[in-house]
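Several structures are given next for inspection.
The numbers here are math on the coordinates, done by the rules we state, and not lab data. Being a predicted model, the structure only gives us computed values, none of them experimental. Cβ atoms are built from the backbone, for glycine too; each structure is taken alone.
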Structure 1
Amino acid sequence: MSHAQPATHVAQSSFGVHTRGRGFTEITERVREALLQSGVHTGLAHVFVHHTSCSLILCENADATVRGDLERWFARLVVDGDALFEHDAEGPDDMSAHVRSVLTGVSLSLPVHAGKLLLGTWQGVFLWEHRTEPHQRKVTVTVVGH
């Protein structure tokens, strides 16, 4: 006897994020909205940012000092205007922003169960802007499941 598998469903939506310059913007609720609109009950939500000088992270969302510590640590690790960098077409924070993006990543895959993101109690999804000036960023959420 064979059991029919539920049909796989794919939904995709995008949204803009206006950043205030270097720092974090929580986008957890925007990702939850995309999931809700998808109608997927069980599966994966893939979150992708379309840029090379910002990134996406899953991070502590209850205590902002965690994100402040991350920013200070990265400022020490990847210095704006470092003489090592040749690429500086858009200023001293240009190449450092690219390095930060590569080190932290531009996408996340998040589990979905019972129509909800399976995040830990203190986890949030953040867009981490690595440029010092404000930017308009585009994020796409692709939800796959049934």
Structure 2
Amino acid sequence: MFRMTRARRAGDSLMGPLIRLGLVPHSYLLTTRGRKTGQFRTTPVTLVEAHGRRYLVAPYGPVSWVLNTRAAGRVGIARRGREVECTVREVPPAEAGPVLKQYVRLARPTRPYFRARTDAPVEEFVAEAGRHPVFELTVLGGERWP
């Protein structure tokens, strides 16, 4: 499992306002309810869009937001002052592989956490799916994406 570093935590706090304004491409604020405390937690994330679906990728492995997401089965996704509530479905490795490959192209700062390189075949990303959970997001209530 990957550990939250001070530098990454500081970077997240700096990115939040920029993401809220919609100035960071593909980035959103993810809100989860703590599985132990019940308190809401917010963290910046990069979403991948593929075949009309949106996916949430855990580049640092099963960190707290992943465990909270699994426990709750739903999350909040915000950007540009709008938030939608989504249900989540953790996808199997065969489905996660192509999403992870696309994610590594989008999210450069997280590349060192992946063994597969951007030009690697999808099979290498399928093999990494156990280390990097991927969730499909479905908006509740017919709302539109922010």
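Hey, semi-axes √(5λ) of the Cα gyration tensor in Å, for residues 41-96 alone derived from one of 1, 2 reads 28, 18, 7; which structure?
Attributed to the structure labelled 1.
When relative contact order in percent (Cα under 8 Å, 6 or more apart) is computed across structures 1, 2, the figure 26 traces back to 2. Here Cα extents along the principal axes in Å was derived from just one of the structures 1, 2, and that gives 67, 31, 27; the source is 1. Figure out for me which of the structures 1, 2 the number -9500 belongs to, where helix-only ellipticity at 222 nm (-39500 (n - 2.57) for each DSSP H run of 4 or more, over all residues; to 500) was derived from the coordinates. Attributed to the structure labelled 2. When distance in nm of label points 7 Å out along Cα→Cβ at positions 49 and 137 is computed across structures 1, 2, the figure 0.2 traces back to 1.
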